[in-house]
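Participant: The data blocks that follow each hold one structure.
Quick note: the coordinates plus some simple rules give every number you see, no bench work behind them. These numbers were taken from a predicted model, which means no experiment stands behind them. Cβ atoms are built from the backbone, for glycine too; each structure is taken alone.
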Structure I
Amino acid sequence: MVGRFIEWFFRTWVRLFGRRVRRGEMPWLDGPLGSSEKIGADYYQKLIGKASVTARVNEPGAGLMRDFQRLKSASFDPQQVDQRVRDFYERTTDYRLDVWSQWSTLFRPFAWLLVSNVSRRIQQLNLPISPLETSRGMSSDVIQLADEETGEILYTCWLRKVLATGDVVYAGFYSTCQPPNYDGECVKVSFPLPQGNATVVLKPIAHPDGSLELKSSGWSFGDPGYYRIHQTGEKTLKVRLIRALKESIRVYVDESGTLRTDHIFSFWRTEMLRLHYKIMPVE
């Protein structure tokens, strides 16, 4: 009952205060929408059943991005990013990841309430509350959804599960888009949720040390940021930019040559959750 009330609250909030749009009206926000109570590991199979789409699971050398160069713009030069970082995004299946998590004391009780009552039931955005939850590792499946006729990759699903329990941490659908208030392509990740999705639009930033930062920090609708989308009809949506929630994903090579990631979630500029990844080649 607690979980259903939380879901109802967020959906109602988006319905009341979100921007009404028709599907396809804003292509930069198009993404898979959930329709059932549970998302889970087999959601991508439901997409295959609805369209002329074929799935390629963990093909050697498959990446979250087919061509990193696609992000090039007046404000971002992909060549300034370390080749090892670019290689991870273009050849994700060639790597395995270890992860550690740390919640701030302030947000930990709310996180426990949300994850234990909502995320675990719908099997989506099931972020680890304790570092020990991922002590036995997480799986990493890269699933490319391609058009049967043209072979064009429509989305790349990154499916991650806790090995100890089998719980889905997230099923995120990766693509690129150009939001109205940015001069180039951004990384877009859509997380299907019951009757909608959460879509994160992240602008790329190249740092002098060769690291890559993907950042959702917008304050105005049309900026890179975190968008909550709720389906109100067959062809209508309500969309709300969640200004309070920000993400920063920084991928870098440390002093020993190891690839690492710091993934930080903030709420009104207060750090809420930090995930740290160690990224290693598959042997």
Structure II
Amino acid sequence: MKRVIKSWIPPAILNAYRGFRSDDIRFQGHFLTWESARAASSGYDDEAIFRKSRAAALKVKKGEVAYERDSVLFDHVEFSYPLLAGLLRAACARGGNVRVLDIGGSFGTTYRQFKAFLTPSASVRWNIVEQPRFVESGQAEFADEELNFFRTIEEAAGAEAPDVVLLSSVMQYVDHPYDLIREICSIGARSIVIARTPCAMAEQDLLTVQVVPPSIYEASYPCWIFAEAKLLEAFSAQYRLVASFQESGGSLQSDQGPFELRGFILDRKSSSRC
């Protein structure tokens, strides 16, 4: 498990579909390589996004607002019930005590959602793998006895073996997503919860460019739309599909056809050895 995840697309992306029309965020073009998709993208100001995300998360920590998602502030917690079902299912399997490895989890948005929904008798250990500047700030300003931050999957899994791995709106923004999947499977967690992942009923994955409107932040960057069967096949040697679900947002559209934001709950096969 030596592959280092060196960079993550900033968190404020697919969650933003809620509250925006589906045509506000566009998916343009069909590219054969990640490099060509990057060349057709404008990029993003990751420093500005980092500052905005940090400021919003600090407001929640200080109790000034109830919740934040993608640096947008809310007066109530926005729950994703299918995602919570997958995490709570993992918690129930361990008597209400669960260790979560959250890949690309920002400053703990899903952690706070889970904590708000969790029964008082349950407990959680939540480890986030993120970009270096998120990790540095996370360790200094947000980490506590339950929440911690790491730069690599290897480092996080080595510090504490997870019961469940959370992949929420992250695989589509990695240049080699199937390498990431192999690394995740090698950990041997009992469950994997996948959320907010673009999938289409197609034979092959589509590499496109996602264009974000200025109302969120002005940027464009490469994005995979996965062939659902192919994506699940990558996990199938070691994990079985327990449940699948459609995320809020309905059917979306790229230049190459419709797709959906999908989620999946996977359990490790008892006979599998990672």
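Participant: Here mean count of other Cβ atoms within 10 Å over residues 33-40 was calculated and came to 16.9; which of the structures I, II was it taken from?
Facilitator: I
Participant: For the read-out volume of the Cα convex hull per residue in Å³, a value of 137 was computed from one structure; give its label from I, II.
Facilitator: I
Participant: To test your reading of the models, identify which of I, II gives 2, 11, 23, 26, 21, 12, 4, 1, 0 for P(r) over Cα pairs in 5 Å bins from 0, in percent, for residues 81-200 alone when calculated.
Facilitator: II
Participant: Now for a separate question. If helix-only ellipticity at 222 nm (-39500 (n - 2.57) for each DSSP H run of 4 or more, over all residues; to 500) comes out at -8500 when worked out from the coordinates, which of I, II was used?
Facilitator: II
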